[in-house]
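Novice: Next up, some structures in structure tokens.
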Structure 1
Amino acid sequence: MLARLCTALNRFFPTPPHPSGRDSPTSYATNQFQRAAQRYHQFLRSLVHFAGRDLLDVGCGYGGKTLFYAVKTGPHSVTGMDISDEVLWFARRFAAQSAASLRWVRGSVECLPYADESFDIVIAEDVFEHVSDPDAGLQECKRVLRAEGILIVIIDPLYHSCYGSHLYDYIYVPWAHLIFPKSALISAVREQSSVGPVLDPARAIALFCGLNQLTVVQFDRLVRNLDMRPVYTERRTSNDWRARLPLIRLLFIEAVTYVLQKPTSTSEDAL
């Protein structure tokens, strides 16, 4: 009954904004490439020196953003890593359109298959909301960074934001995951037609059930305990006066970005 209510309420809400490219892995990877370009030109280019560096893209997905950094930022090497063999197969196929030399590796951020100080830059975009032990993942990212290396973390959307369930392809009701029980949302998604092969109902449900429900306050605490120098931090909030109210403001923080630098024994200043 609650699942039907949730589905019925969909008609009263507009389709939430979400990444395009759900119709195929290639179009989704293309969207990843475009979003990486946007972030790079908006702020990363002025903060991080990519040229000649060794870069690891954790949770690379279909490889679009990995390919962007390989062909547009002049790194020495780029490695894309994901836990899914199927996704990595598509990433290799997508990147084959370019002459860029990339490595593709299966692995988890909680146990990176690399020696200490293997990379200059680690990127983890839309990763840490999906792992069971985000603290271990952060420590692993720091471990594989060289001195003065850069860690870039992006979480979008945060769990307690209006579409933090990641079910925005199927559920349009804001904060539905905080209103309805999980079983009702799962049933509501199963009743709907697939939006495409990239995120069919089964994949969407698996993604939703795997969320760790981490709040921005909890993640801020993990970042502080990491003992890395903050280079840049951004919180994207909805344009709403309620985002300034202490008791409910977590509901209106949609995404967070961190750029952190691993210190050395002599200097924490140079990028």
Structure 2
Amino acid sequence: MDDTEPDRGADHGDRGYPARHAPRCSGLGELDALVTRCRACPRLVAWREEVAEVKRAAFQDEEYWGRPVPGFGPADATVAVVGLAPAAHGGNRTGRMFTGDAAGDFLFAALHDVGIASQPSSVHPGDGLTLRGVRLTSPVHCAPPANKPTPGERDTCRAWLSAELDLLSPGLRVVVALGGFGWQALLPVLDGAGWRVPRPRPVFGHGAHAVLPATERRQELHLLGSYHPSRRNTFTGRLTMPMLVDVLREAAALGGLPAGRSVAP
């Protein structure tokens, strides 16, 4: 896309913007830039901007990002981790996926333990954090009210995820879905992008592992499931650090990434 052209697709409520622009992207940098301009879903736009203006008391002195949050990680990643959506005072504040909230703290600690994140925490862009061989993204790029995107919002955002996985596809070996929402959002995206999703469709669960066989267009892909590192799941013990580390270590091994450290139970 020529940056000198008017970006008329970013008009408020233009639900065709993702599907019109995402397939044209030739690289992740271009895709990420277009994601951040998206205003396709009026409810999400209103919420993300209201939160950015009102702010949480603890962050009153910070300038919120208040826009769609793009994926984070290298273009040659062999592993993609797919969550739900940015948190209102996490990614919507910092502008980086899984950054600035409890779920992100838990995830990055696990990624660091496995050896694929350079630091055990993600505070803000520019903090020196790098990911090795893994990219983080989500089916919905705007913070939703009550952390619950609607099916229509998920479907409108689908073109971004499809294009992102397509751009990663030359090296992509593994996709990890954090939670049932991410799992269910991924299946039609993978199916529509040329991967062969097994029938009956794989069922989500922690530790679930489905193999999508190679096709003429795509190489074999492993789909792994983990409970989402939400505050509710981690505080209740439904998801523990060793549980998440085990899934991420399996993903790293399947993706050909060097093994990291182990975490004590």
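Novice: Assign the value 17, 38, 39, 7, calculated as P(r) over Cα pairs in 10 Å bins from 0, in percent, for residues 107-178 alone, to the correct structure from 1, 2.
Specialist: This value belongs to structure 2.
Novice: Same structure again: Distance in nm of label points 7 Å out along Cα→Cβ at positions 51 and 91 computed as 2.7: which structure among 1, 2?
Specialist: 1
Novice: If you don't mind, there's one more thing I want to ask. For Cα Rg over 2.2 N^0.38 Å, for residues 139-250 alone, the calculated result is 1.09, so let me know which of 1, 2 that is.
Specialist: Only structure 2 yields this read-out.
Novice: Then there is this: Name the one structure among 1, 2 that Rg and Dmax of the Cα atoms in Å of 18.9, 63 was derived from.
Specialist: Considering all the candidates, the number was obtained from 1.
Since every read-out is calculated from the coordinates, none of them should be taken as a lab result. These numbers were taken from a predicted model, which means no experiment stands behind them. Cβ atoms are built from the backbone, for glycine too; each structure is taken alone.
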